[in-house]
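Asks: Pasting the structures in now, so scroll down.
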Structure I
Amino acid sequence: MHYINKMDIVAALEKRILVLDGAMGTMIQNSLLEEADFRGDRFMDHPCALKGNNDLLSITKPELIKNIHLAYLEAGADIIETNTFSSTSIGMADYQMEALAYELNFESAKIGKEAVLIYNEKTPDQPRFVAGSIGPTNKTASMSPDVNDPGYRAIDFDTLVAAYTEQVAGLIDGGADVLLVETIFDTLNAKAALYAIHELKTQQQLDIPIMVSGTITDASGRTLSGQTVEAFKISLSHIPILSIGFNCALGADQLFPYVKRLSEKSDIYVSAHPNAGLPNAFGAYDQSPEEMKALIETYLQNQVVNIIGGCCGTTPEHIRLIAAVAKGMPPRIPQITEYV
């Protein structure tokens with residue numbers, strides 16, 4: 001697999017604001033798939049329901065996933081995320097598919113790389129990148145899920161490291177250019193992912209860049225595990241990462257003040273990919289591409305981001321308008337002392 005040199009993305013970031021893609025889940029939901037679509041022929045006899053296991057579609061409906069990537073690239077995305085948000089043995093346990101973790105990540109990264117290579121030939125002056133999406137899992141290492149037993153933990157650090165090691169190995173082998181540890185609600189989980197990445201990079205003598213993106217859960221301005229913007233940034237400052245940012249949970253207007261605070265405190269690149277507003281009573285997102293574009297302009301005019309994109313509810317049309325308004329806007333210039 002062809003890997004993009006780390007300095008290629010750094011060079012791009014020095015010149016312009018890079019655009020991250022939008023929501024994979026939203027696009028899959030819009031496809032109105034049924035149980036049979038998720039199963040395909042290979043998993044026809046699987047013992048539990050598979051509808052909703054979006055990551056599995058990288059194996060059972062790879063062309064659908066590739067076409068979603070191509071739609072975002074056509075819209076102007078510089079970075080596309082692999083369809084691997086839940087592709088750990090921990091996440092796949094809900095579907096009795098723990099053994100598929102490596103394969104899911106490998107195939108998803110391979111699909112993303114195929115799409116990116118198509119556009120790198122079309123737009124050689126605008127290199128595109130595959131970001132291996134590493135989600136937080138559905139368990140937290142620093143908090144108890146049982147209010148009656150605050151000392152209980154549903155998972156431990158070593159178990160997370162083992163799961164993330166398998167995921168990251170698949171993403172790297174499949175051709176990811178960047179690793180994106182995202183939607184972080186518990187920094188201890190993120191540290192497990194970052195430790196796994198560090199160990200693999202050391203073993204394989206790789207220099208793959210790492211993006212980190214946390215989640216501010218509500219108007220308290222804190223992550224679910226209680227960290228402020230500043231605490232989140234400081235707790236990860238010992239790790240050499242390409243960018244730090246926030247995504248999900250909030251719309252662009254609600255997220256802006258926290259991204260601004262992060263930008264003021266960070267000497268590395270800053271990213272943001274907010275939701276298309278807040279969900280309505282049915283869990284859907286109503287913010288139009290035009291409305292979101294207007295809000296994103298505030299980020300760009302204030303020069304608080306180097307990477308901008310969309311999370312839940314966003315579509316290629318959202319990204320198309322964001323890419324259009326980002327084009328030609330000056331990127332934030334961090335006072336970077338040393339990247340590595």
Structure II
Amino acid sequence: MSVPPPLLEIRDLRMHFPVRGGVFRRAVDTCKAVDGVSLTIAPGETLGLVGESGCGKSTLGRCVVRLLKPTAGQILFEGADLAPLSRAALKPLRRQLQMVFQDPVESLNSRHTVGQTLEEPLLIHGLGDAAARHARVRELLAQVGLPAGAADKFPFEFSGGQRQRVGIARALALSPRLIVCDEPVSALDVSIQSQVLNLLMDLQRTLGLGYLFIAHNLAVVKHISDRVAIMYLGRIVELAGADAIYRSPRHPYTRALLSAIPKPDPRARTQRIVLQGDVPSPIRPPSGCPFHPRCPHATDKCKAEVPALRNASASTASGVTPHTVACHYDL
């Protein structure tokens with residue numbers, strides 16, 4: 001059976017920002033926020049992207065939907081490279097790629113009613129007459145579990161979870177095929193997070209959506225993802241199926257993140273791995289492996305050579321599970 005082509009393929013993507021200083025604000029250095037990332041997302045798949053704050057995961061997500069123009073690399077959406085396209089050339093493709101932002105307060109216009117917010121993408125792309133647009137707004141509200149009367153209210157009249165449902169409805173307005181979810185539940189109460197995650201999963205099953213799900217909480221990512229990519233200082237350091245990541249992590253950084261997940265059973269005891277020091281600056285990243293200053297297993301080779309993502313797949317009863325890791329050693 002032939003494997004379908006990926007919905008999204010990222011090839012060696014880099015996003016470098018100039019650091020300016022001096023009286024004339026000249027570029028004096030470079031911040032390597034994303035530094036050579038390659039990923040794929042299949043139709044209907046959820047790829048979880050995990051890492052500490054400042055690792056570049058949100059920047060990567062904004063590059064995917066072309067809110068940022070990458071410094072180098074390719075963003076292939078159904079074979080079309082989005083990276084070099086102009087704003088005008090991107091417009092028809094934006095219907096296929098949308099984003100749900102982290103903060104449901106800041107991402108919604110407080111002066112627009114919910115109905116105006118949901119109708120705006122339809123107006124921009126010239127879709128339907130007034131009656132058709134209003135019907136689409138009602139349909140979107142029903143899809144995310146909000147009453148039709150919500151269209152006449154303003155964002156401040158809703159709770160945080162309800163506002164995020166509005167943000168999800170806005171992302172659905174143009175019937176996209178891929179949605180970048182940038183920490184969509186991190187600003188919500190724990191009791192509401194599962195409701196929003198279940199909504200996203202239900203929408204995926206119904207509409208066949210692909211997700212790039214960005215988070216720093218591995219427990220949340222496990223609930224929704226098919227595969228998980230671990231990001232550190234602008235690079236992917238491990239990539240595997242969600243079960244494989246949690247069952248047999250290969251990278252020391254992944255193991256440290258997993259050890260920090262709280263256990264629901266208060267009697268359970270796990271060995272917490274406490275990393276020393278802070279995340280290095282992406283302006284002056286360390287030589288060799290970017291993780292070596294904090295890694296308990298680092299050697300001179302780690303300080304000198306950058307490890308490439310290598311195959312670390314293991315055979316199971318169901319076959320070979322793809323697993324890649326950027327580490328010089330089998331730990």
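What follows is calculated from the coordinates using simple rules that are stated; it is not laboratory data. Given the structure is predicted, the values throughout are model-derived calculations rather than measurements. Cβ atoms are built from the backbone, for glycine too; each structure is taken alone.
Asks: Hey, percent of Cα pairs over 16 Å apart, for residues 60-115 alone derived from one of I, II reads 49; which structure?
Replies: II
Asks: Could you figure out which one of I, II the value 21.3 for Kirkwood radius over Cα pairs in Å was computed from?
Replies: II
Asks: For mean count of other Cβ atoms within 10 Å over residues 76-83, find whichever of I, II sits highest and give me its label. It would help to have the intermediate numbers written out before the result.
Replies: Numbers: I: 27.5; II: 15.4.
Ranking I, II on mean count of other Cβ atoms within 10 Å over residues 76-83, first place is I.
Asks: Comparing structures I, II by distance in nm of label points 7 Å out along Cα→Cβ at positions 20 and 244, which one has the largest value?
Replies: Structure II gives the largest value of distance in nm of label points 7 Å out along Cα→Cβ at positions 20 and 244 among I, II.
Asks: If distance in nm of label points 7 Å out along Cα→Cβ at positions 92 and 196 is computed to be 3.4, which of I, II is the source?
Replies: The read-out comes from structure II.
Asks: The value -8500 for helix-only ellipticity at 222 nm (-39500 (n - 2.57) for each DSSP H run of 4 or more, over all residues; to 500) was derived from one model only; which of I, II is it?
Replies: It must be structure II, since only it matches.
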